[in-house]
Structure 1
Amino acid sequence: MTAAPPLPLNAWLRYDLVRRLLREVGSEVSSVLEVGSGKGAFAARLARRYDYVGVEPDPVAHAHAAERLREAGRGRMVCGEVSALPDDEMFDLVCSFEVLEHLEDDAQALAEWSGKLRDGGFILLSVPARPGHFGAHDRIVGHYRRYDAARLRCLLADAGFVDARVLTCGFPLGYALEAARNTIARLARERGDVSMAEQTAASGRWLQPPDGIGWLTAVVTAPFRLLQRPFAQTGFGTGLVALARRPG
């Protein structure tokens with residue numbers, strides 16, 4: 001089996017909580033739909049454990065993700081939106097990482113994703129936290145907003161989900177990484193004629209580590225992944241990871 005693709009530093013912090021929540025749902029999940037797979041770093045990991053389907057509208061990112069699934073020997077990628085899937089194709093889990101903040105109508109997106117879940121299925125999300133921290137990096141990658149835990153719970157409830165759990169990741173390393181991303185974004189040349197859709201498409205390729213240093217990002221973040229765990233329910237951190245269930 002080939003090595004898993006590299007994750008950026010902040011994605012390792014996020015993935016630590018994602019794995020924790022996936023362990024909690026356990027055998028209740030066998031099929032997974034990921035909305036917005038990007039270049040497939042999470043996709044390759046999820047496909048090792050589940051019957052995986054990913055959708056990604058950006059052709060460049062989709063090609064990377066599809067190649068990573070071919071290397072893993074499992075899973076399927078679709079270039080497009082959720083609407084490109086057959087109406088009757090349903091899943092035990094729909095997940096989407098760092099996508100909801102890119103969508104102008106996040107409530108409509110959650111309703112659409114809920115429609116791909118079997119009764120009793122789960123939704124697993126990650127989004128950037130702390131609306132007051134909206135900055136240069138958010139603007140350059142096409143974010144409409146950041147979230148607090150209360151707003152995310154309300155969105156999930158309004159979409160019909162129950163038993164929502166919202167955890168916080170990224171304390172304390174996330175604050176330094178956020179400051180660094182904002183500095184890089186301010187130094188980058190911004191073009192006024194770039195649409196939100198184009199910014200969103202490019203965001204999956206923004207600040208991604210090359211394959212050769214995947215081990216390094218894992219090693220650097222290892223102590224911080226442990227350090228953040230006691231703070232997951234305190235609200236301290238830079239990202240939110242949420243799990244909720246569709247009633248069945």
Structure 2
Amino acid sequence: MAANHVLLVHGAWHGAWCWDRVLKPLRELGMTPHTVDLPGHGESTVPLGDMHGDADAVKAALDAIDAPTLLVGHSYGGMVITDAGIHEGVTGVVYVCAFMPAAGSTLMDEGPGQTLPDGVTPNEPAPVAFTDDSMALSFDPAGAPAALYHDCDEATQRWAAARLDLQPTASFAEPARSLAYEYKPSAYVVCTDDRTIHPWNQRRMAARASRRDELGASHSPFLSMPNELSQLIAGYQPR
């Protein structure tokens with residue numbers, strides 16, 4: 001049975017709004033897209049929590065869909081779908097320039113601490129700062145275009161940067177309670193012009209996936225290459 005439903009899970013600091021440009025292309029490709037605002041993000045009125053709480057929110061969204069569903073996660077959303085993707089309704093998990101953790105690994109284990117090979121230029125540090133109580137991280141809107149949206153037009157950059165939320169620090173320090181990709185078909189979309197999660201690191205994690213594809217996009221292909229990304233996502237649905 002084809003899983004025409006797809007649930008799109010946003011990354012850190014973002015909300016369901018970031019997927020707006022892929023909804024129409026996905027529908028045109030025969031899919032029924034759904035989005036979710038993780039707790040404390042976008043239009044959610046639930047307080048910020050942690051990664052496990054975010055995964056539980058995704059499981060609740062899958063319960064509401066109540067149909068076979070392809071689960072897609074962007075960036076930090078990869079941690080979330082790794083945990084939530086064991087849900088019985090999930091037919092496969094797709095990582096879009098996302099964290100695809102090994103057993104017991106947190107986002108921090110899989111991200112900034114990686115040692116790049118000789119000759120590989122590292123990304124600039126993300127322009128983030130702790131809140132006064134250190135419970136969350138803010139993303140500097142002025143630095144967001146270069147880090148997240150450099151292949152988007154200026155209007156899109158301003159639109160997206162203005163919508164970034166706080167991200168709880170706890171979400172970066174929890175390992176997934178299960179590894180969905182060990183039980184479900186998995187795919188990874190490497191974004192080769194990404195200045196946030198280094199393409200080398202993406203390829204390292206993508207070795208855990210059943211399939212890997214590449215896009216010449218920034219960290220935000222849903223804004224800069226929505227049609228191309230939609231075509232890849234639609235191509236992953238089980239036949």
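Nothing in this text is a laboratory measurement; each read-out follows from the coordinates by a stated rule. Please read these numbers as outputs of a predicted model, since none were measured by experiment. Cβ atoms are built from the backbone, for glycine too; each structure is taken alone.
If helix-only ellipticity at 222 nm (-39500 (n - 2.57) for each DSSP H run of 4 or more, over all residues; to 500) computes to -12000, which of 1, 2 did it come from? Source structure: 1. Between structures 1, 2, the greatest calculated value of mean count of other Cβ atoms within 10 Å over residues 62-69 is seen in 1.
So Cα Rg over 2.2 N^0.38 Å, for residues 6-53 alone, computed for just one structure, reads 1.24; which one of 1, 2 is that? Only structure 2 yields this read-out.
From 1, 2, which structure was P(r) over Cα pairs in 10 Å bins from 0, in percent = 7, 32, 40, 19, 1 calculated on? The value was obtained from structure 1.
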